[in-house]
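J.: Following are the structures in question.
Bear in mind that the values in this text are calculations on the coordinates, not laboratory data. Here the structure is a predicted model, which means the values were calculated and not measured. Cβ atoms are built from the backbone, for glycine too; each structure is taken alone.
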Structure 1
């Protein structure tokens, strides 16, 4: 079980990020989660959207270099130790977290995290074994 993440490679200069979000807005693409990492020369916008096929088509047509990869999305308890519970489960299964980021939802008492791991299916199985159900898509209330 995994969610598809689109990584968009951007030149690190004023207006580039605005151009990306403008293209998504014009195409009525809804971003469910967003993360931005940067170096001095370029950035990587990681997004999860409501329609992966439409988004990748629009990005390709507008000349944005991008890739699609599976990630693990999890709803967790918004309490002290909620994230640690997830990480303990992954660690016990020998699953390394390459990176992670949070996204917003409207469910009181819940937090949401996206994890990039080498083996999403193995990580999903490990979490299920700990009683934690990964999300199949990001349609959070």
Structure 2
């Protein structure tokens, strides 16, 4: 599973080294390709099996509104397959780096079945402060 925050740098060729625990998880799943797409001013990365499930869900949904159809175009139209190289790096395509504003330092945020890749300054700027009341409410709702 993908967990935690890892701050890393993009190299001059647009590659990032995945955290060791992420690489180990992918190896356990016998996955060597990630699917990256654009959303929420960042990139989301999914292993192939999880990405195929998402595609099936989107294909099965009847998209009635213009917003739903544009979401499909944006989310699926932005996807790229990114195989891991022998060093455990992925090359992030230029179009996705541009969308997410990725230049040098990035935050990789593990979210169990996928992870997000953020420009570190954008993440710190857009990451909202959560009030104590909201934290308590969420903890109560989740039972943690």
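J.: Can you rank 1, 2 by volume of the Cα convex hull per residue in Å³, for residues 39-78 alone and just name the one with the largest value?
T.: Once volume of the Cα convex hull per residue in Å³, for residues 39-78 alone is worked out for each structure, 1 has the highest.
J.: As an exercise: mean count of other Cβ atoms within 10 Å over residues 31-38, calculated from one structure in 1, 2, equals 16.2. Which structure is it?
T.: 1
J.: Among the shown structures 1, 2, from which was the value -12000 of helix-only ellipticity at 222 nm (-39500 (n - 2.57) for each DSSP H run of 4 or more, over all residues; to 500) calculated?
T.: The structure behind it is 2.
J.: For structures 1, 2, calculate relative contact order in percent (Cα under 8 Å, 6 or more apart) and state which one comes out highest.
T.: That would be structure 2.
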